[in-house]
1. If FRET efficiency 1/(1 + (r/R0)^6) of positions 232 and 264 (r between Cβ atoms, R0 = 25 Å, to 0.05) is calculated from each of 1, 2, which structure is the one that comes out at 0.90?
2. Just checking, which of 1, 2 has the largest value of distance in nm of label points 7 Å out along Cα→Cβ at positions 208 and 344?
3. A value of 160 was computed for volume of the Cα convex hull per residue in Å³; which of 1, 2 is the source structure?
4. Which of 1, 2 yields -11500 for helix-only ellipticity at 222 nm (-39500 (n - 2.57) for each DSSP H run of 4 or more, over all residues; to 500), as computed?
5. Could you figure out which one of 1, 2 the value 4.6 for distance in nm of label points 7 Å out along Cα→Cβ at positions 152 and 184 was computed from?
6. Quick check: 3.8 is what I get for distance in nm of label points 7 Å out along Cα→Cβ at positions 112 and 312, calculated from one of 1, 2. Which structure matches?
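Where a number appears in this text, it was derived from the coordinates with a stated rule and is not lab data. These figures come from a predicted structure and were not determined experimentally. Cβ atoms are built from the backbone, for glycine too; each structure is taken alone.
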Structure 1
Amino acid sequence: MEKVVIIRYAEIHLKGKNRGYFERVFAANMEKSLRGIRHEIRRQSGRYLVENFSENDVDTIVKRLSRVFGVHSLSVGYKVDSDMDKIFAAAQAVTGESGSFKVETHRADKTFYLNSPAISAEIGGRLLDKNKQLKVDVHSPDFVINIDVRENGKTLVFNKFIKCADGMPVGTAGRGLLLLSGGIDSPVAGHMIAKRGMKIDCLHFHSYPYTNMQARQKVNDLAAILSEYTCGIKLSVISVKRIQEEIHKNCNGAYMVTLLRRFMMRLAERLAKKDGDQCIITGESLGQVASQTIEGMTSSNSVIESMPVLRPLCGFDKNEIIERSRNMGAYDVSIRPYEDCCTVFLPDYPIIKPKLADVLAEEAKLDVEALLDDAFSTLEVTEF
């Protein structure tokens, strides 16, 4: 009797002739997530099994695989030969000491001499004979014993389905650059786009020494959390200190945020082109703050020349975003009280609905290309 982790995948089932490509990427992502742990992953009739691992690593394996996009659910159970005595022994191993239960059997191997109801009845009867503290309840049991008789002469026995990340394997839907601010929203935006199969790189802007190194560490920690879902991530960091100083010195202060956003988008596009990213991803939510009005977004978009800007949170309210942040494990890091660069030289009354002509007039007071070149020269890269 061998302990195994059973992996079921999600939308890959819907793919046609290119399904093999998605399965190969999926398998490679699972291998990456389990680096450093002794294991073997084997494909078996529409699912995968993790085998040959240490009992001490079970919880770690489950935690890591549950965050791999494409995994629908996991079960920890046993693989045995398709023999009723061995199936019963495995069923005993996953059965509680007391309480109500039922047995559910799926018989993929139609040559097995008992059908599914007969297998369930016999195993259930044996369990009742063995333990008088158990009782059968087919409508609302305390636990369910699942028996999966496979075509290869092996049977899987388990008692729990662990819900996982779902989605599509990362790396099957192109590559995008996430603007990672350090707040609640942007990690959630990255998580949502990665769930659809996109490989994510991150870009963070800082204004050190106006912002402190604790704010930088906060962003590193958020990138590390995202990397658990994306099987690794690259974080690029650029200083916009001089840009902010020049805007503050030469332009109407009410346009600080609007002008800074335009510089950020230009820098993001330049980096995306350099690294092969195909789009820019932001955590903007319509109407959430002064810069996230449709006019503000129009101003930001107007400087992008060659790629789309994805805003997956645009229709979400703050409570929905917070719930997703908690679920992905980023919330406690996101709320650390360290300010990001957008709080530097922040005006009391920022422009909420900027007119593009007015924005261009203010921007004309700056040497845009020189400031972009200066900022891009501060680029630092870290891999997670």
Structure 2
Amino acid sequence: MPDPRFKQLAHLLVTHSCALKKGDKILIEATEIPDAFLSVLTDEILEAGALPVVDRKDERLNRILLKSGTEEQLAERLRLQADIELHRMKQMDAYLGLRGSHNITELSDIPPERMKMHADILFKPVHVEQRVKRTRWCVLRWPTPSMAQQAGVSTEAFEDFYFKVCSADYAAMSEAVKPLKELMNKTDRVRITAKDTDLQFSIKGIDSIPCTGEMNIPDGECFTAPVRDSVNGQIQFNSSTIYRGTPFDDIKLVFKDGKVVDFECSDNEALGAILDSDEGARYIGEFALGFHPFIAKPMRDILFDEKIRGSLHLALGQAYEEADNGNRSSVHWDLVLLQEPGGEIYFDDVLIRKDGKFVLPELEALNPEALSGTPRRVMVGH
């Protein structure tokens, strides 16, 4: 008998995240996902009167396809795949990306130029331009022993954590975030301070978008974008990250008039290659505040880490159409700064969050004690 938590998660994805209705067509891209959950999910979709299309994927096979053959063969294959997948995506009303992974660094030995080809030829037209802009989409990870190992806990403990955070009260979160959206829409100047960090920019005239279980599960953020050329100062990110299969630690970026002009991290060569992907890769396409009450520690999985309570993140590269500053890139890389250890955020010189806690009365409903209804919880982990 399937885990009863499968039904709860599937119901949330169908009714809340994708809001499926009769006749909707939905593509499910499932990377290393258990058959038992896919069966429950497709049953739930069919009960809603929608039409599921399921595409099973495998990261080890993906690695072989990216690494093998000449660059000319790779480019030709990616163009063919992009034509097929773009045609399919154009038929869809909704999309679910279910991403399990037995090894999160499976693609770490793919040469950067081949990863860039994949991003430019396949991912950008199919996902950045079509899926993100023209479907109701949601992306989520699936709990695996690999993820549990990254979090420093047993597989069972991680599964319990996963289903708890994925089944949070997103309806309550949707109400609590409304004052933050209103405030961000009225704000011009943002200043971020923390250890080795003093960064300033404008968000004037760019809409803010609450995310409470619609586009990601787990969820819990409100994002906008800086005015493209307004970013100045430096920021030291204190959360480890993995991008295109390569791990990074201690990323420090220096900005002048919006552009990254200096950088330092645990792998400068790899970071430099990403920043040189295209012109937009050195500019910021997203700024967001995270506030999921049950996510407290980073685990090098961005769908969780960008939602950490008391955190913020900035994304190098492509801006979202809903909060568009005009930046265009094949890159969209979220980098997380945890502020519970110390730090402040100011909107128009007014302190709005200190050491990870909102201090304005109208925003206190987003603090973990309010969203969870319990004292602060600490996720077991490293």
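1. Of the structures listed, the value fits 2.
2. By distance in nm of label points 7 Å out along Cα→Cβ at positions 208 and 344, the leading structure of 1, 2 is 2.
3. It was calculated from structure 1.
4. On the way: 1: -11500; 2: -8000.
Traced to structure 1.
5. Details: 1: 4.6; 2: 3.0.
Among 1, 2, the structure yielding 4.6 for distance in nm of label points 7 Å out along Cα→Cβ at positions 152 and 184 is 1.
6. Checking each candidate, the match is 1.
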